[in-house]
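So, here come the structures, one by one.
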Structure 1
Amino acid sequence: MDLAKMKAAHTVLAELDYEPVQIEHGYAGQTLYVNLSENRIETKPVTPYMKDVFTGGKGFDLYLMWNAIDGPIAWDDPKNEIVICSGPLGGTPAFSGTSKSIVTSISPTTGSVIDSNVGGHFGPLLKFAGFDALEIQGKASEDVLLVVDGKRSKVSLETAPHEAVNSYDLAEQLHHMYADSDDELQHISSVTAGLAAEHTLIGCLNFSFYDYRRGIPRLKQAGRGGLGTVLRDKKIKGLVAKAVHDRPRWQISVQNP
């Protein structure tokens, strides 16, 4: 099946249109919340308290989970969350390693909260699309994609009946499915887990970035704690972030003392 037919087979379960944001001091100023059980998408504000006390990255992940879970639960409880954040330096070209993200959830392997850091471009592209963190709760009834399209300022939760499950094939499909041109391939990133995550407690998350020189998406792994197993238990086939802008979103000036 070709990509056009795959995409045409999607059913939109929920949509959110939002206003484009300007990143200020490393923050988009809002986070994205998705409840898969209720097919609900909404935004939450980033407060000065969150910035001052929790800053970003792991801090935002833990803050959002703490406020969403009201007591001890198992990793496969629908109330368990997957939270992804890149922090205020995420995507800043003046520093190395700022394409990384932190993923937090209750782990299938430990039964407690665990985090894993990972490369790829998903965290920065999520921020450039307008969100400092992505918070996912609940379970879908069938395989779904969550697409954060910063170019169109739209978030959509869609069924995905025909796409591949395994990450190398699926990343290739998603990059080409949501790119409007070859130039946009590098402005897209996906998060996937693969079939192995459905049959083990140690499934990885695979974050993609497009290698323009090789002409393929490549993958980085969040390998700690079985976070890919949580993703597939929630029936998430993939997450997609896209951010395409006419001008640089970061303006950094360096002055000599």
Structure 2
Amino acid sequence: MEKGEIRVCILRVGGTNCDAETKRAFTELGVEAEVYHINQIAKRGILQESEALVIPGGFSYGDYVRAGAILAKGLLTKLGDDLERFIEEGKPVLGICNGFQVLVEAGLLPGFDGVGSRPEAALTTNIPVGYRCRWVYLKHENRGNCIFTSKVPRDVTLRIPVAHAEGRFIFPEGKEQEYLERLYENDQLVFRYCDEDGRYAEGRYPTNPNGSFHDIAGICNPEGTVFGLMPHPERAYYGWQLPDWTRRGSPPKYGDGRLIFESMIDYLTRKF
């Protein structure tokens, strides 16, 4: 498939943000990307006509109940069968920040045994409590399974910002070690929080900005085609978005976030 034939569907509801920035990241790479409300997607069959689905950041429906919980139920109710077929066909689904929360609440991640009937993990209140808006470092852990990081060498450190109040990744009490082992066995662990030199945060704030278990910042499903991460790659797409580029005299052309979008498009051009 040629780049110009690829259609990316970016989902929007009340409270979504960064959808325009996400669209721009894709159009910059030469693919067609449009932002649609979930009702438009359901009524017009847009998902079936698309090659990729993105759930961007924000505070969908005000994040009432739990972050991402209401949109997750809406996603399963309005798009359930279509979304399951979409994933079975190997089409990529990307969840950024609130989108990651939605994918977890919908049982799509970690998805150890396919689409789950209940969440197998949670993204909950930050420790220390509070909204975090800052640049963080991420160590790439994936061994090649995740299609969204094919252009990122293993063990490389990326710099991408976070902006959330409920980003602490946890597994059910008593299941932590078992589920962590399954992440490693299935090559589902993608990003962990680290410092500038690639040393793991080991839960230390602010290197780990939210207290996530095992410093987890992003995971994929066993097939590597559904990916969620708390940092915002669309906010680190261009070099001028870096917070300290003026110290260098001039910004680099691109930031680290571009690699995630490039990897996704590269997969689509080869797969379809």
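Thinking of 1, 2, which structure, once relative contact order in percent (Cα under 8 Å, 6 or more apart) is computed, gives back 22?
1
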Structure responsible for 0.25, with FRET efficiency 1/(1 + (r/R0)^6) of positions 51 and 155 (r between Cβ atoms, R0 = 25 Å, to 0.05) calculated and labels 1, 2 on offer:
2
With helix-only ellipticity at 222 nm (-39500 (n - 2.57) for each DSSP H run of 4 or more, over all residues; to 500) computed for every candidate in 1, 2, -8000 is reproduced by structure 2
Ranked on mean count of other Cβ atoms within 10 Å over residues 19-26, which label among 1, 2 comes first with the largest value?
2
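Every number here is computed from the coordinates shown, using simple stated rules; none is lab data. All figures in this text were calculated on a predicted structure; none of them were measured in a lab. Cβ atoms are built from the backbone, for glycine too; each structure is taken alone.
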